[in-house]
1. Can you spot which of I, II the value 15.1 was calculated from, given it is mean count of other Cβ atoms within 10 Å over residues 142-149?
2. Assuming 16 is relative contact order in percent (Cα under 8 Å, 6 or more apart) as calculated from a single structure, say which of I, II it is.
3. Which one of I, II has distance in nm of label points 7 Å out along Cα→Cβ at positions 270 and 302, as calculated from the coordinates, equal to 2.3?
4. Computing Rg and Dmax of the Cα atoms in Å gives 19.6, 66 for which of I, II?
Structure I
Amino acid sequence: MLKINRERFEELFTLLDKQGRLYLPVAKDGKTDYAAWSAGSAVDLAATVTAKSPKGLFFPQIENLMEFTRTGNKLALEARPLPVEKTIAFGVRACDLASFKLLDKVFLKEPVDEYYAARRANCTLIGLACSEPEETCFCHAFGIDLAEGEADVRTYQVGDELFWEAATPKGEELTAAVSGLLTEEASGAAKVAKAKTAVREVFQKMPLAGLKLSAEKCKAPNEIFADKAWEELSKTCIGCGTCTYVCPTCHCYDVRDHDGGERVERYRCWDSCLFSDFTNMSGGNPRTGRLERFRQRYMHKLIYFPDNNEGDFACVGCGRCLQKCPVSLNIVKVARALGVTENV
């Protein structure tokens, strides 16, 4: 198996950045998030979960779509060109890798979102197996193996060594480009296998190790919709939208215009079903209260999305909502209250 030592990581990042714009976890102002790499960046590969998910690499928080320019009585429309920049996402954990496949089900269905599709096609994913799961992790509940994510290149950090394994043609091409920095180690596969076993054993001791969602119980949408638990749960929610903004699978957006006078820019930006003006129409809003908005978020995660996507829940168990909600509401608490979990 191929490997590289920690002392040569900066060389690796430099070479990767020449193959495509490199994004990876960077520590700044007390938190770790995905950012474009530059020499001297405080790269933080130890962070199990970044503050926000890396979905912004494919689905930016704000994205200009087109602009309208007025000259006298003439109006010109110009669409923003599709992104063509090659990118590399390094150190992506298994839960976030799985979230991309869920986003694909939304943005790559007809009609295909061409901006998302272009970014997805131009990106090479380098996964990084977890070595220290957090107490808020529950990816296993969705069939995700924290020690083995689906990426173009799979990497495993064992001590000061990073083991490297190409998994797709994209990954093989990238591996060839950085091969001068990689060395072969005969015992590498055995070291990686031992590390995988160790982290899986550690995970079994985590608080949510026994959590499992019941697909069968989630097939009773009318009963779940009418459950009395919604009223009590929603009383605590303050509608801040934090959970939707840190979630790797939330994909709602709004389209707005910025009027600069002679030029108007049309852009899209992340939105949240918890906001009072979400889905507001000329005839009013179908979800007038906090309860309705709160229920919509979790009905979509647990009922509507799986019903339309071969049973896949719109969650990957990253635990960000458990960490970030200011009033300690999250999908685990909701699922338990609704009785759609097993073995808990």
Structure II
Amino acid sequence: MRIGTTLTNYIIQNQRHIDGATGEFTGLLNDIAVACKKIADLVNKGALVNVLGATDSQNVQGETQKKLDVISNELMIEALRHNGHIAALASEEMDSVYHLPANAPRGKYLLLCDPLDGSSNIDINVSVGTIFSILKAPEGVANPTEQDFLRPGTEQVAAGYCLYGPSTMLVLTTGNGVSMFTLDRDFGEFLLTENNVTIPAETKEFAINTSYQRFWDAPVRRYIDECLQGADGPRKKNFNMRWVASMVAEVHRILTRGGIFLYPCNSQLRAAGKTGKLRLMYEANPMAFIVEQAAGGAIDGQQRILDIAPDEIHQRIPVILGSRSEVELVQDYCRSGKA
């Protein structure tokens, strides 16, 4: 695909190779792109339009919502509910599935999204983003239920994220590699800037929140300790540590130059009755799909994330993803259970 191709033309050209394609998928991605452009504009203006700071409400996970969390969720719904491209929507910011208005046309797809990932960073002007996952909707069902969304990541039709940083970038996979698009603000379009993105198999960077070190399981502690020993340790090379506290930013760095991201389960989470921190449906599945399509790996410690059969729509899991050789090493340590 030619560099500089618009997102719309990119999808149209890819759909020409699919039997029975109707253009509905192109329309859906355009809807998502419109929502992302609007969110990008608000993120860019920040305090100028009074969208910074927290609200008095909490989401279903018990987290205090930022103003932009709520606004971004509303913008995503607004862009999708009347265009006939989805049958229902599920969001990290809503307790249950969002059903379309009774008079709205129904489409062939289901959308799951984290409207503003990394929103704890918004007030300090650090990169945040939107994550989305697309599934096929059940046929003949006017109002899909939560159960209709509970499908393993292998059934995703497409996944992507939009990064709101120094430039706004949309990263997309439809199961045939990963492509990056950059928003040309003068032109008002996402333009293809990199195709067939590949994560380097080897890396010298890792990302983990070391404030939880005292709660880590022995295999994770072993892996990080070996990285920190650098050239003097068993890895025989020096590593750098990164941590942005925004999954979109972490994954984008890995796609760009390699690395590994770890948000494992730990004793503190288990004591609180949780099996992990990140959401399977809104974060782990779409990011795992993207990373695998870019030749990386994505596991929960023991198994491939995309193979996990979800139990509920807000399910949390551990996430370890990035350069394949590092992910496989962590998996070996976790499966052996040895420090």
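No lab work stands behind these numbers, since they all come straight from the coordinates. From a predicted model like this one, the values you see are computed outputs, not experimental measurements. Cβ atoms are built from the backbone, for glycine too; each structure is taken alone.
1. Going through each structure in turn, the value belongs to II.
2. Details: I: 21; II: 16.
Here the read-out was taken from II.
3. The read-out was computed on structure I.
4. Working: I: 21.8, 73; II: 19.6, 66.
Computing Rg and Dmax of the Cα atoms in Å on every structure in I, II gives 19.6, 66 only for II.
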